[in-house]
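Following this line, the structures themselves.
Just so it is clear, none of the values below were taken in a lab; they were calculated from the coordinates. Since we're looking at a predicted model, the values are computed, not measured. Cβ atoms are built from the backbone, for glycine too; each structure is taken alone.
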Structure I
Amino acid sequence: MDTKTYNIIDIGASAGEFSEFLYKNFEKKCTIFAIEPILESFNKIKIGNNKKFNFAIGTENEIKELNIYSNSELSSFEKINKSIDKDLWKYHLPGTKIIEQRKIKTITLENFLINNNLSKIDFVKVDTQGNDLSIILSANKHLNLINSFAIECAYSVDSMLYESGSVLKDIFSFVKDSDFFIYRIVPNGAGECNVFCINKNYGIENYEDLEKNLKFYKAPCLKLENNFYELLKQRYFRYLSKLKVIPDI
């Protein structure tokens, strides 16, 4: 009998789709920490006795102004890119009007780990609309407590929805000088993708056990449900070619 339990952090949990999937299907296999700064979305998260937090993870411990867009799922600390590719993002454009600017408490991922006495995190899902890599890096000297993570980023500067944020090339630069490696890149619609990274000390075998045990291929938000690996590989190398990046993984 598999008795493994996992610590999972869901940063930018929105209404809790990913966290609730884990809670409903694997309550005894994982402890969930769901973090969502927009109160209306936070109140929709139903994960039993697991923990949820109504603030944001950021690069500093501070109060920041969050742009609430007409499509609340696009809400971000970043402004929409003035040079946005309107054809690429045509289905998102109707939701990009700022309807409110709200002051939000942010803390670093390092402080979050310390405050919750976490010495090991098996997986972190980050979806914060433009800030994902910087949020992982805010773990600072505690970064190696993270065994694996998935973050969202733009393929290139030309495909960015927001004025600033991470692009695929930034992820390659990060892993080159860290203890992480890129395991998978999955198209996420429009000009963005999900990048899955694994700590070298955790290893592929342990990570694949985690994916299997928690059925990530069925999980919402991760975009793994179709397993179009050949299509992914084609898109992956096509965009790397445009960026003039040679993968070192």
Structure II
Amino acid sequence: MKVYVYADESGAFDKIHNDWFVYGGVVLLGSSAKRDAERRYIAIERKIKRLSVSLDAADEAKASRMTLKERKRAFSSISRLGVYQFAAIVDQKRCHDNVFDSKRRKQRFLDYALKRGIKYGLENALRAEGYRTSDVDAVSVVVDEHSTSTDGKYNLAQSINEELRFGVFSPGWNTFHEPLFSADLPAIPVSYVDSAKVTMVRAADITANWAYMAVRDQLSYPAAYRYLSDRAFVLRLP
């Protein structure tokens, strides 16, 4: 079985001005689940745009342009058998100040948060349907394209492969974290794409946006976080 992962981010990674940063994503178990999810999500987007006052038929249905009601409808349409949502929520107040010392350190932490979120989403999606990791013969990861350098893209791909296929040591080298899959799994490609052209990256955008809003507004709108927890695998970091 091939497994597909799509991810996007929401928020700004800057602890002086922001408390939260989120990666959200979608895990699809198999090609059939992927085709069905894409078809359903395109249909939901068309319905939302047909009734929307801010979106035309040709517009990309980004969360930032939707009303709360529209985002909730899109978010709730994604998860079902074979299709699972996940979110990695970073509490920036709990991050060490040194994380923000340089662009390189910030990017290393962001890569860490994303790979942890992907691993968490994958292991919970497989467990939800009773699959063993040995049932998976290929994994691909697709991320919304942001202003990431070529080196940054390479480092993320390397980091994800280490986390999922080889395992990693803790910074102190005294703890080894087992990989989710074996090293025999083919190398996991990481692609950066334009969300306007890839349906499930837009679904990841909706997931990330809802998770960000849910944790940001959890005191004033607690139902949003409950809604997130009911529909997505949520990992809190650091």
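Thinking only about distance in nm of label points 7 Å out along Cα→Cβ at positions 88 and 144, which of I, II has the largest value? Once distance in nm of label points 7 Å out along Cα→Cβ at positions 88 and 144 is tallied for I, II, the winner is I. Assign the value 27, 22, 16, calculated as semi-axes √(5λ) of the Cα gyration tensor in Å, for residues 56-199 alone, to the correct structure from I, II. Computed on structure II.
When mean projected area of the Cα convex hull in nm², for residues 16-111 alone is computed for each of I, II, the one that comes out at 8.4 is II.
Out of I, II, which has the highest value for distance in nm of label points 7 Å out along Cα→Cβ at positions 48 and 168? The partial results should precede the final answer.
Working: I: 3.9; II: 3.1.
Result for distance in nm of label points 7 Å out along Cα→Cβ at positions 48 and 168 over I, II: largest is I.
Give the label, chosen from I, II, of the structure having the highest value of relative contact order in percent (Cα under 8 Å, 6 or more apart). Write out the running numbers ahead of the final one.
Working: I: 16; II: 33.
Across I, II, relative contact order in percent (Cα under 8 Å, 6 or more apart) peaks for II.
Starting from the value -13500: which structure in I, II was helix-only ellipticity at 222 nm (-39500 (n - 2.57) for each DSSP H run of 4 or more, over all residues; to 500) calculated from? Value -13500 for helix-only ellipticity at 222 nm (-39500 (n - 2.57) for each DSSP H run of 4 or more, over all residues; to 500) corresponds to II out of I, II.
For the structures shown (I, II), distance in nm of label points 7 Å out along Cα→Cβ at positions 80 and 208 is largest in I.
Could you tell me which structure in I, II was used to calculate mean count of other Cβ atoms within 10 Å over residues 8-15 as 19.5?
On the way: I: 24.6; II: 19.5.
Clearly, the read-out refers to II.
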